[in-house]
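So, here come the structures, one by one.
Where a number appears in this text, it was derived from the coordinates with a stated rule and is not lab data. It should be emphasised that the depicted structure is a prediction, and the values quoted were computed from it without experimental measurement. Cβ atoms are built from the backbone, for glycine too; each structure is taken alone.
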Structure 1
Amino acid sequence: MRIFTLVLIVIISLAIVPNKGLAQDKPNIVFIFIDDLGWKDVGYMESGFYETPNIDALAKKGMIFTNAYANAANCAPSRACILTGQYSPRHGVFTVSKPDRGDSTDRRIIPVPNLRQISYDKVTIAEALKPAGYTTAAIGKWHVGRDAREQGFDVFVSKYDIGYGEGHFNKKGKYLTDRYTDDAIKFIKKNKKKPFFLYLAHNAVHTPIEAKEDMIIKYETKDNASCRSHAEYAAMIESVDESVGRVNKTIEDLGLADNTIIIFFSDNGGHGEFTCQDPLRGGKGMYYEGGIRVPMFAYWPNKIKPNTTCNDPILSTDFYPSFIELAGADRPANYTLDGQNILPLFNGAESIERPPLFWHFPAYLQSYKGLKDHSRDTTFRTRPVSVIRNGDWKLLMYHEEWVLDGGREKMATNNAVELYNLKTDLAEKHNVANAEKAKTDELLDQLLAWMKEMNAPMPSEANPYYEAP
């Protein structure tokens, strides 16, 4: 009887915690990561022009996240945060390439130096999952170093290694989105009998805006009077949608659907020259909502309740600890993760009662043709800034005025701080920093405390080449 009882306890334990059991019991994780896809650039967000039937179907059969945020408003830092699970001050990747973008005579302060790759002492999500028995693949855009295999991935497919240059077509006319999808399907089929993590990072819909001709023609004849009406951009989005459909069909055909979670996400807001995120303000490169709020859904048959919506704010650093929990893996020893486990949201919890969300961008991004009227000024998409969202409130602290014009002491007159209530002012049109002084002080204290905790580098030296207008 005693032996029987012990066996029964073991069986019950394995049933309760399947991820700690056999390798094949662990869920597959498919993370589909799109480049520059805006919050309103998919059909289920009622774009009115873009056609994404496969994405829409999975989103509606899963959970749509309306307050999903990228950790940065442009590419490299956003990716570095997902892969390391850390805020940008910890890994030092703040922007793409140079931090001193734009004309030197327009920059009031000297920006912080920028790293262009994840340092090797960081433990990537792939490195954390491998001890739990996962085979991992990074297919597509990397942009945070030389080779994903140097950062723990078993398989790496880069456009430059498969005959593509800077564009989306190779010399034989093969479209890059299709090629990445082919490679993703091969990886899934090869690893169908063991747990896998697929990081499918499309270069689409990043510039250059190039699409398949038959799709472009369809959108050229489609009526639409809104700011979302660029035919070639819409055709690129449709190719991404086809990719999502093909990947999901492969998973279903192999009988893996019930044991595979698919997450769809974007690295930052949409490019303002080709699309807009109305009613959100701004786009790629801006720290207003249109630059950092992105489309997201999670789909997992019989695990995530279909036709559900989550309005709780989530940040892309949340994926790392959530995937660790899903995989039954151990958290890396002596390694800080800044995100929150969002699995309770997948299970139907209304909120995880998280701490505030933060962003830190001590650099410059010059303006481009689109959405200049959405920027703080028409010269830069963003100047150096740090941001906090806590509940419905969002505060932006601009470093130039804070450092050079007196900070908190002269905040009411130097326009160093902007405060918005996203519940009543989603478009961020009404800066209430002076009218809501108590709330401004509260969020400023939280932001400054976070910056101190992170040892976040702050630009502090005036630029000698600056020419005041």
Structure 2
Amino acid sequence: MQWEMVVGLEVHAQMNTNTKIFCGCSTSFGSDPNTQVCPVCLGLPGALPVLNKKVVDYAIKVGLATECKVAGMSRFARKNYFYPDLPKGYQISQFELPILEFGRIGVVDDEGNPKDIGITRIHMEEDAGKLIHPETPGCNYSLVDLNRACVPLIEIVSEPDIRSAKEASQYAKKLREILIYLGVCDGNMNEGSLRIDANVSVRPVGQKEFGTRSETKNVNSFRFLEQAIEYERERQIDLLEEGGVVVQETRLFDSVKGVTKGMRSKEEAHDYRYFPDPDLLPLVIDDEWIERMKGELPELPEARRARFTSDFGLSGDDSDLICQSRDMADFFEQTVKLHNDPKAVANWIMGSIMRDMNKEGLESVADAPITPEHIAGMLDLVKAGTISSTIAKEVFDHMWATGKSARDVVEEKGLVQVTDTSEIEAIVDKILAANPDEVEQYKGGKTKLMGFFVGQIMRESRGKANPGVVNQLLKAKLES
């Protein structure tokens, strides 16, 4: 039997606000346990929530960027369940009247065709706390840290339009890019700022009804997302083909073993006994508010990629790589304004800059010791013939290590390119005299040895000889 997989994603994104959604406690990451709490986020009797307007601003921006309809009136609800890290015994969320509905994100399917993944709804809610399980042998208790309780989230729920693990990964990556470009979420999956739940089911090809789904919770990387979906697909198909039944349940992904494991039976909406929160008024959003947020939207990733391709002549792949990060795209544009050679700037960004950022584990180019002025200044020296492209690599390394300008590095290290013909000719003569066998082979027709001679000459000159002059003199001498 041929099987088709159906996937829907629920993405929880932490809003990048300084304070929580219903109180004034800090949202900063990494503080000591239970130091960023108050009566509201501890759920103490008599404490009343007050909505953080910035969270609403951010949610509207996300809705506009994903082509959602912004509701004129939405309402908060209490989602009742009992867990040690939920001090009130309920989570303030939205249910039947969310703030945003009916959006879309474009992806490319496995056959290379454009495809829209629908967004069912986006709603605001508070996060729960965190359970810490000590690894002490024989320990049979857990600790509770409530710093995350009441941290603002939006939950983005997709339509079940996804048909492969790659489509799911694409959708999640594009959504993360949008959130980061808007500045509403830092997208840090390691710190839990972005968490993905994958609902997976399978059905015989041609069947309209969906199969029973499992939900794999809190996947924190795109690679793990693909692995979890693929594993679930194979697990469910094997189970059905052996005559078994897929159980609707919540599962966790074990990234070490590459498998999902059952955690608990999957709750339905009625299990949570939703009802409107009596402490919070309905949220009314007028057209003026929406227009104000629309005016604050930045250029979004897809539009920027298209502009980089059309205005700067970059390839689709180059534009895609540079525009994955808003900071990197800004860095590129600022550098091009200083040195108008987009392709050269792109090559240095995608080569040396990204290489060193990966080596040092830097998330943003803003944290790198290099600036647009550094790169533009170095490229100006190459264009002027002051240094060669080979020397530029050495200059870059010194700029990265010291923060000094390209001109200062060149002057301090004595790296100015040698253009004096007589000086270069002396080096050429020396290399030819030292390699008589190779000279004879070249004259016998083995012209590929030209690269060997150039390499020897550049090494002898410590990379400072002008390559154009080297090639001209070398060819003349070898063919005389």
Structure 3
Amino acid sequence: MSATALAENVLAKYEPVIGLEVHVQLATKTKIFCSCAVEFGAPPNTLVCPVCLGLPGALPVLSRQAVELAISAALALRCHINPFSRFARKNYFYPDLPKGYQISQYDQPLAEHGAVNILTPSGHKRIGVTRVHMEDDAGKSIHDGFKDSDRYTYVDLNRSGTPLIEIVSEPDMRSPDEAYSYLTEIKQMMQYLGVSDCDMEKGQLRCDANVSVRLRGAPKFGTKAEVKNLNSFRFLKMALEYEIERQVELIESGGKVVQETRLYNVETGKTVGMRSKEQAHDYRYFPEPDLVPLRVSEHWLHEIQSRLPELPAGRRERFVRQYGLREYDAEVLTLTRATGDYFETAAKVSGDGKTTANWVIGDLMGLLKAAGIDIAQSPIPAAHLGELVALIGKGELSGKLAKEILPRMFETGDSPSAIMDREGLRQISDTASLEKIIADVLAANPKQVEQLRAAKQPCSAS
């Protein structure tokens, strides 16, 4: 029996238990404890200073912007913001960790006890959030070469000191699909808030997954394994699917799951052991002596809260209620804040939310996809699309003709009215206007009218 060919009835005996630790890079211009710029793709080791290099005598200074972004994220996750939190040193050795420790938060985090709602086939489900804490990132190790004699590791410390938050969930997810939905909701929230761009290719959103299995109905959790450094939604799902099957196969064959840290190998589609519990780091946390405790006043908290935008979940519900959209359409239109903003602007101009949604989701997104751009770069302003829908509703433009005009709007950026007037495409639906045009045509062509009337005369019997 292989970990990819277990019978469905065997897998069905077991229930996965999944919790995620999500690392989100905060969208600050500078690092969390110094004034070095945060910039992806800069030449190696050029965005560094004595503070982020951990040189003796250099003192960290906490970024106010990083704290405000972290609080915004925690509020969106419905967490309680602790008025008093403290930074700690998380001690471990790694070549790309110049200080020999990571500045993080341990027993007194910024925020706790939140929740995220996700949509499952059986309805909405609450996923608990244990805590949200702040920390600085390590550098980056780049491994080169395949043979031992030609293997090199290069260290780029530009990323060292980049501000992060870690969002730790409760072990409330019961399938890879639920984990996928949870991470999707987290990403959408952070992007809506402007907390992070969440570009996984740039390492701005990373995830560690804790997974175990137990017999369905069993009260106790099984022994968990942690799968580290998952940097795509697809790899998260694939890694969880493999790891669940691996643990079930191990138990079914009489073995025991060992608590360990594992890595997902993209090429083989399998997780591999990295270190066991006995070899795991003893981080030896202790309070960071160079940073005073972080105090969040009620005034500061209310100020940040007042600036929060409408979040994806609330916007989806409002779109269904206000515009009469299907849940699926509302979900598509709230995938990004820019898409939701575009739709609402167009719908206000058109006065018809349902029809506007159809044009945005269908025709416009088709043009955007073909051009390889997103809606924020659309050459058709939202007001112009709303005008197009309004013209259809007024009977001044047929749906068929509108589909011909839209690509011209995309090419030129012109309004539909400008294109219609320029190319003589305006449809006339007013009865009096149509009757006058017909009368003028008939008066200008008397010979053709007589011929038509003669042709319609009934033939006399011979």
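List of remarks:
- Which of 1, 2, 3 leads on distance in nm of label points 7 Å out along Cα→Cβ at positions 77 and 397, largest value: 2
- Structures 1, 2, 3 were shown, and mean count of other Cβ atoms within 10 Å over residues 29-36 at 13.0 was computed from 2.
- Answer label among 1, 2, 3 for the case where distance in nm of label points 7 Å out along Cα→Cβ at positions 85 and 357, calculated from the coordinates, equals 3.6: 3
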